[in-house]
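I've put the structures underneath this note.
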Structure P
Amino acid sequence: MKLVTALLLTAIAAPAIAQEKRQSPRDAMIAEAGAATARAPVEEQAFVSKGSVSIKGKAVAYTATAGTLTIRDDNARPTGSLFYTAYTTGEANRPVTFFYNGGPGSATIWLHMGSFGPVRVKTDKPVYVTPDQYSVTQNPWSLLDKTDIVFIDAMGAGWSRPLGDKTGKDFNGVDQDADAFARAIMRYVSKNNRWKSPKFILGESYGTLRSGVVARMLEERGLSLHGVALLSTIMNYGVRQAGYDQNHMVLFPGYAATAWYHGTLPGQKPADLDAFVNEVRGFVAGPYAAALAKGSSISDAEKDAVARQMNAYTGLSVDFLKRANLRVDLQHFMTELLRTRGLSIGRLDTRYTLPPTDLNADSPDEDPASTAITGAYISAFHDYAVKTLGVKTDLPYKLSAREPGYSWDWSHRPPRGGVQTTPNTAVDLAFTMRANPKLKVLFLNGYYDMATPFYGAEFDASHMLLPADLNRNIKFTYYQSGHMIYLAESELAKMRDDVAAWYDEALK
């Protein structure tokens, strides 16, 4: 209403010559189209509703607020409107946790509707969810009994949009994106007077890379966190450069865990997955690393011996492994492991399978771990947002900020200066942990996640090179699930208890 009034006053005050200027039919059509275009509001919105969820046999009543946070530059000019959904109990100085997905450029629909909020899309087994199975249920594994929860959509995704003269390009980058999230978190804290509340962040996938920068930016701006939870971690993109062997080492323990799950190991299947994976870690850090380091100078005998051990841990043929020079690309693994069964496997979650169009293909048609649940999540969220949260907007909800012409600025300025062109924000997280020695960090890992393999998270953490007292603030947990650990009910239940215990430890 304020915007309409302002426009009317502007029109009345305009010079007469401007009012007399004739408008061509083409200009009229353009003006009409512009007036009909939905735009994000500068004035913050809030759609408020009430709910209750039963957690551990106890009813937890909450207020749900779906709305927008207007972020501003250092001169107070509005630059963006970020959409969020907050679930709060109204208790004073209660912990508050900010959640976001990755992408980069992904909406936070996945964490919102699958993980620790008061409701979740019902999923469990690694199979396609058909339309007749779509349902949203109360989430007995919510963390709302431990913390208030705020889900935030990335700029350009969900209902988040740039404001003023800003465009997506102003936010599409490692540091630009992290700055927007840091400003949104500080805006929420100030708007809702949560400065005395213990504060946590939980990012998934690229959101974990973001978290290293966000944690540092918040610390530098005077907002200290109690904890950083990293779900399915990729903080260091340097290991993925062509010609480096580290990425093959990072992938291999996940290959072995996947082979254990699908029963492709040539020998007797080990009873204990954790013990089996630990044995594979030893092989990767020892004989495998040594073999890869030799490059083409490796002897035939050593190459054969390592290939045979890789075969024992995956079931991939010795000849296939030797032809690959002991370096199996992920796409090849996804199509080769179950080729004789006429199946390819997922990347986000290798438990999922799909019959390929071409049984000779060297890469999958698509990722069945993604297609299996996408329809259920999108349908469920739109229904929930309108009927339960009461959201009213003409903006389309965008799953991703990616659109024609989209590009991401991968350069990053780490805390000690310089520029990284392949970012490693574990450096930022280490800097923040040194500055804030009470900060707790939790890595949550799915054994069957090949998008962000668990061994890569272990590598990143160990190379933060922290002193022993700060290393004790880092904890790792593991689950028999994939990238979206929460898709499996049994693993979500375990993860919820692990994270709840971590909150108790962080708040001591």
Structure Q
Amino acid sequence: MRLIDYFDRGADRYPERDCLHDGTRGWIYAEVRDLSHRIATGLLAAGLGEGDKAAVYSPNHAMAYACLLGIVRAGVTWAPVNARNALEENLYILDNTDVSFLFYHSDFEPNLDRLRAACPRIRSFICLDAPGFADWMRAQPARAPDLADDPDGVAFLASSGGTTGRPKGVQITNRNIETMNAIFWASMPVTEPPVHLMVAPMTHAAGVCSFPLLPYGGTNIFMGTADPGAILAAIETHRVTHIYMPPTLIYILLAHPDARRRDYSSLRHLVYASAPMSVDKLAEAIDVFGPVLTQTYGQAEACMICTFFSPEDHVEALQQGKRHRLASCGKASALMRVEVMDDAGNLLPRGAAGEIVVRGGLVMKGYYKNLQATQEASGFGWHHTGDIGRIDEDGFVYIVDRKRDMIISGGFNVFPSEVEQVLWSHPAVQDCAVIGVPDDKWGEAVRAVVELKPGAAVDADELIALARDRLGGVKAPKGVDFVASLPRSPVGKVLKKTLREPYWAGRARRI
């Protein structure tokens, strides 16, 4: 099945149910189906077809999602563009993925001249929240052709994280989406029409989470604000059942004064992913939101659910005195193999640390126009994630750290995530990042960059002593920087590369 087929299944079963909602008004499945057909026929009339690329440059917005559905209905490849990215990065993504048709939100009207100059392949620009958008759609035929199934056709071109260099186009096929949906349903069965709150960008994990909900009449609610109080209120008001958030956003919600004043009884799955999470804050989140915390592990190149850590697994870890298990990302999901490999291509035994590698139907077709990077990522017949991890005897996978983030201090390997878990446990710490900085004696020294909770205070010596007491002198930070806010990518990942740059300027280390 193609992505649009899942939507059509929902439209057949729940034509009068809201598919899209902006917090004030909704669009039922029957309406959205009509919109998607007219958008598709408009693309076809503009000369686009199989292999062509179209993008939607917009914050989370109901019509942006309708455009996504129209793009895939036309058999055109969707190139997701995160509105939170810097303009220069999005110009690169649009040009690198050969986009020829752009739907854009009026927020980006001032950038049109730059877009036209930097992306000469884009032939058509349509503003999705202007009155002319409705006129353009009404002028299109009401029915798009039903295209043949193409399991290996590229449904969308995701962008790799871009935290260490230029983002690469990740080719995600219809079969990849089918596998992801199947794993979602096996792991998180949908027993009633769901309500999905889209607070993270629809161009990334939050959007992917919406796809398996469509056949069940899922309602996607688009937040026009990132205000934590409004998010907490929306969960209660709209009886939200599913929501995806990066750990950073969960920390912010937990620190809000309304966190324990709202009703979260409708929640079935609060999915967290994209970055490691503090064990202490995870336990607090379970206490606040209920037994609904759900973790998945994947990446742009292997969609979303390579591993799965269920709400029941979380509760069992706490009840059975296995709190350490909360640092894992669960077990290999039903349709994936997950192993740990050394640099020579040998699969390692349980408990040994090495690079996490995966196999299965979630793995991308390859990087767009980048054969060398594709080959590098698929050595020894496995997809290489770039994450260092281990698997315990019970099959739980623990991500130790990104390969590139490991610190070598005095010949000892220090994994920042281990130090971060300790610092996160301090009641004054909202978030933190641990990096390696140059040191004449040790080669690299461990340094912590800390973001405090509003109104909280702690000094560097106290945090260093806490880490030394728990981890010993080698792993304890040698210095602490306090910042108002950590630099983060548009999807919430802390940019350690940005933190390291001033320390390593002019030094021979790969930043």
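Out of P, Q, choose the structure whose coordinates give FRET efficiency 1/(1 + (r/R0)^6) of positions 81 and 281 (r between Cβ atoms, R0 = 30 Å, to 0.05) equal to 0.10 when calculated.
Attributed to the structure labelled P.
Suppose you compute helix-only ellipticity at 222 nm (-39500 (n - 2.57) for each DSSP H run of 4 or more, over all residues; to 500) for every structure in P, Q: which one lands on -9000? Intermediate results must be reported in sequence, preceding the final value.
Details: P: -11500; Q: -9000.
Among P, Q, the structure yielding -9000 for helix-only ellipticity at 222 nm (-39500 (n - 2.57) for each DSSP H run of 4 or more, over all residues; to 500) is Q.
If you rank structures P, Q by FRET efficiency 1/(1 + (r/R0)^6) of positions 201 and 289 (r between Cβ atoms, R0 = 30 Å, to 0.05), which sits at the top with the largest value? Please report the intermediate quantities before stating the final value.
On the way: P: 0.35; Q: 0.90.
Once FRET efficiency 1/(1 + (r/R0)^6) of positions 201 and 289 (r between Cβ atoms, R0 = 30 Å, to 0.05) is worked out for each structure, Q has the highest.
Tell me which structure, out of P, Q, gives 22.8 once mean count of other Cβ atoms within 10 Å over residues 209-216 is calculated.
Working: P: 28.8; Q: 22.8.
Among P, Q, the structure yielding 22.8 for mean count of other Cβ atoms within 10 Å over residues 209-216 is Q.
From which structure (P, Q) was mean count of other Cβ atoms within 10 Å over residues 89-96 calculated, if the value obtained is 20.0?
Q
For structures P, Q, which has the highest computed value of Kirkwood radius over Cα pairs in Å, for residues 321-432 alone?
Greatest value across P, Q: structure P.
Quick one: mean count of other Cβ atoms within 10 Å over residues 313-320 came out at 15.4 when computed from one of P, Q, so which one is it?
The structure behind it is Q.
When relative contact order in percent (Cα under 8 Å, 6 or more apart) is calculated for each of the structures P, Q, which structure yields the highest value?
Largest value of relative contact order in percent (Cα under 8 Å, 6 or more apart): P.
No value in this document is a laboratory result; all are computed from the given coordinates. Please read all numbers here as calculations on a predicted model, not as lab measurements. Cβ atoms are built from the backbone, for glycine too; each structure is taken alone.
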